[in-house]
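Peer 1: In structure tokens below, several structures.
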Structure 1
């Protein structure tokens with residue numbers, strides 16, 4: 001269950017401020033919950049048409065959290081969004097996971113406590129929405145990274 005203070009956060013910007021404040025007060029658990037809430041809020045505004053699409057969009061926003069943390073400022077998934085626009089959400093995620101191994105994004109998500117939002121994790125939760133190749137590649141990649 002989500003902490004009520006985190007549940008009350010209404011914008012991703014509110015989440016960022018809250019995360020910063022609770023981190024300074026030694027509450028990394030609440031900071032993580034606020035980052036997850038920010039991802040959720042951004043995904044809700046996208047307007048996904050299904051549960052699997054919503055989770056895919058959350059994965060993109062989680063990846064942006066990683067990019068932003070590394071850059072020290074808000075950073076967009078500048079190659080992923082055009083792919084989504086061109087091919088649709090499911091096909092874009094399919095293409096991402098079928099690429100040659102790129103564990104950097106996943107590793108960074110693990111470090112931030114957001115590993116369940118990785119593209120590969122979404123593919124495995126919704127295997128029937130993706131090709132056998134994408135599912136196999138996701139299982140393989142997560143296995144290489146010692147994730148169940």
Structure 2
């Protein structure tokens with residue numbers, strides 16, 4: 001039974017677990033999508049969602065609390081200026097876990113942990129191409145002044 005167990009220790013000492021959590025949360029906020037094992041993703045998700053909830057309200061107090069958990073000041077700034085405002089109207093559930101299957105060596109379940117509003121690079125590339133085509137068409141329609 002899982003009664004009175006607050007977190008998954010991930011078979012690591014406390015300092016190693018805290019460092020792992022900090023590094024993975026920083027990577028999640030930097031790339032907005034990471035590939036990891038299911039156990040780590042479930043544990044990281046809890047901490048990441050609490051930080052995103054803090055980032056929805058930009059105050060000195062919230063910035064200090066988040067800075068104590070994340071050592072990268074650039075990621076703290078990105079969290080409060082980019083990710084927090086994007087999640088402003090969402091009441092929770094900022095991340096999703098997508099199953100990939102089992103890892104070949106040890107059969108650990110692999111998952112992708114990503115932010116809910118994450119867009120793949122291919123979609124972003126298609127949007128950029130559409131904007132470029134629209135700009136070229138506007139340029140071609142404009143009368144030439146000679």
Structure 3
């Protein structure tokens with residue numbers, strides 16, 4: 001077994017929704033990013049790549065490459081799954097969204113279904129939870145959102 005950790009953060013900008021875990025959530029702000037800004041999936045990708053010792057999201061999908069401008073993060077996640085498939089399967093994935101807003105509880109189950117589908121694993125292997133930073137720091141000031149993920153990969 002191998003364990004990986006992922007962390008990503010994005011700032012907010014003008015907008016009317018954010019995408020987290022593949023789910024568009026109505027919100028009074030948007031995410032500032034080169035791709036679709038799905039900070040949750042970016043964190044998951046880094047956790048998987050870390051567990052497989054395959055670098056990070058910036059190595060595989062650099063934000064300096066125009067090909068990834070506006071990229072769908074779920075597509076990137078499926079590409080990462082294909083990279084690890086010859087050697088690994090998802091053991092489990094634990095994700096923590098750190099944000100004052102938007103609240104994710106009404107969207108959590110849908111996020112889990114989408115990520116499990118993209119990773120070809122059971123929903124029981126995916127956990128997503130939310131917390132705040134108690135109004136402290138950039139997250140507390142609602143300037144952005146952070147996500148931390150831990151992934152366990154099993155050798156095939």
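Read the figures in this text as sums done on the coordinates, not as results from a lab. These numbers come from a predicted model, not from an experiment. Cβ atoms are built from the backbone, for glycine too; each structure is taken alone.
Peer 1: Tell me which structure, out of 1, 2, 3, gives 3.0 once distance in nm of label points 7 Å out along Cα→Cβ at positions 86 and 110 is calculated.
Peer 2: The read-out comes from structure 1.
Peer 1: Using relative contact order in percent (Cα under 8 Å, 6 or more apart), single out the structure from 1, 2, 3 with the greatest value.
Peer 2: Largest value of relative contact order in percent (Cα under 8 Å, 6 or more apart): 3.
Peer 1: Then there is this: From which structure (1, 2, 3) was helix-only ellipticity at 222 nm (-39500 (n - 2.57) for each DSSP H run of 4 or more, over all residues; to 500) calculated, if the value obtained is -8000?
Peer 2: Derived from the structure labelled 3.
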